[in-house]
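Down below are the structures I want you to see.
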Structure P
Amino acid sequence: MLSIEATKSEQNWSLSTYLTTKDIDKTFGKPMGLARPIGVGPNQPYGAGFGSVMALVTVAFFAVGIGKCATAPEAEKLRQPFAVPMNAGKPTPTPVDSSGAPTPVAAPCQRR
């Protein structure tokens, strides 16, 4: 864990690594009599791994979704008709003359 303690006149940065009580006892070569940790420390690594947790959450999410869909009443929620134009997504062709050059297109007539 990287942490900072700062006042107006100084900054103290600390980089720490999580150690178990067994690691500390092994380092000093004798039992130190430290209290066993309660809960999870702020920089304690998660033993099960992130991937397995995400897999479990994903499976639970899909199971709930499938269950909700299976028990939903068969009722129509929305009906909205729409029409798709015949030339949807196609560019309007540009007229060309016999030489292949584009020909000018006259503006449509306007009523007065």
Structure Q
Amino acid sequence: MKRLLWQMFAGTVGGYTRGFIIKKLTDKSYTTNQLAEALNIDYQTTTHHLDVLEKNGIITTTYDNIYFLSKNMEANLNVFRQIWEKIERNIKQENLLKQLEYGSKPKNYRIY
């Protein structure tokens, strides 16, 4: 499962969006519309990411399209959190490097 989670969230272009979907679903279940609104993304984009997550057994859905984390994902939330923490740290570092490259004043980011 660890390899799959790395691939789903750190190894693909859409991983960051899928990560935000998982973060939302850790708190409660959502419909596609609710997730699209909560994340401020297009409905079809949301549907695409939900399909990818469901096909890989990370989320599951009811007959009336309410999405929630699969039991396997719930059991591996600590792995997801570790991966997500590294992704966010890398994004902060990339943003800092871009600011330095373009000569703007860096924000208060820590580089670990």
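Just so you know, all these numbers are worked out from the coordinates, no wet-lab data involved. Since this is a predicted model, take the numbers as computed values, not measurements. Cβ atoms are built from the backbone, for glycine too; each structure is taken alone.
Couple of notes before you dig in:
- In this comparison of P, Q, the computed figure -9000 for helix-only ellipticity at 222 nm (-39500 (n - 2.57) for each DSSP H run of 4 or more, over all residues; to 500) is attributed to P.
- Answer label among P, Q for the case where FRET efficiency 1/(1 + (r/R0)^6) of positions 34 and 66 (r between Cβ atoms, R0 = 30 Å, to 0.05), calculated from the coordinates, equals 1.00: Q
- Distance in nm of label points 7 Å out along Cα→Cβ at positions 26 and 58 derived as 1.3 - corresponding label from P, Q: Q
- If log10 I(q)/I(0) by the Debye sum over Cα atoms at q = 0.18, 0.22, 0.28, 0.29 Å⁻¹, for residues 18-81 alone is computed and equals -0.84, -0.98, -1.14, -1.17, the structure in P, Q: P
- Of the structures P, Q, the one that 11 was derived from, the read-out being relative contact order in percent (Cα under 8 Å, 6 or more apart): P
- Comparison of P, Q by mean count of other Cβ atoms within 10 Å over residues 50-57 - largest value held by: Q
- Of the structures P, Q, the one that 15.7, 53 was derived from, the read-out being Rg and Dmax of the Cα atoms in Å: Q
- Given 0.00 for FRET efficiency 1/(1 + (r/R0)^6) of positions 10 and 74 (r between Cβ atoms, R0 = 30 Å, to 0.05), calculated: source structure among P, Q: P
- Of the structures P, Q, the one that 0.50 was derived from, the read-out being FRET efficiency 1/(1 + (r/R0)^6) of positions 42 and 90 (r between Cβ atoms, R0 = 25 Å, to 0.05): Q
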